[in-house]
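Each structure below appears as structure tokens.
Values quoted throughout were computed directly from the atomic coordinates according to the rules given, and no laboratory measurement underlies them. On a predicted model such as this, the values are computed, not experimentally measured, just so you know. Cβ atoms are built from the backbone, for glycine too; each structure is taken alone.
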Structure P
Amino acid sequence: MKKMDEKFNPIKYQNDYIRKTYDRVNLLLPKGQKEILKVRAQERGESLNQFVCTCIDEYLNKNRP
């Protein structure tokens, strides 16, 4: 239970939500490749994260047994 003098911290709330809901992957790319991915993501109207997730989903669904 929160104390009366504690204020709502939206950043902590968001970080807690992300920690509970998502897995993180640290991706290392050769120099320059991140910028290429960002451009491709913008062409599709997606964020870089959304673009990478879409590519992974498409790959996994395409290569299902």
Structure Q
Amino acid sequence: MKNLNKILEIAYLLFAIVFFINAFTTFNSNRNKALLFGAFAVMALFMFFFKRKVRKKWYDSNKPKK
């Protein structure tokens, strides 16, 4: 389960990169589409950091206490 969560975090980061690249390449030809890709990229970046924070908080709270 821990590995799956890390893989999903990396997937969100990769999606953000792809959406940013798409936004930059389509900016001159179609600005509305580029802004939509930019919004998706920002959302994917937010999801990456949010999932990372939640995963760390969850695993820290489930550590055995000494």
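Side notes on the structure shown:
- Looking across P, Q, the calculation of semi-axes √(5λ) of the Cα gyration tensor in Å that yields 34, 10, 6 traces back to Q.
- Computing helix-only ellipticity at 222 nm (-39500 (n - 2.57) for each DSSP H run of 4 or more, over all residues; to 500) across structures P, Q gives -18500 for structure P.
- Parent structure of the calculated result 2.7, given that distance in nm of label points 7 Å out along Cα→Cβ at positions 34 and 50 is the read-out and P, Q the choices: Q
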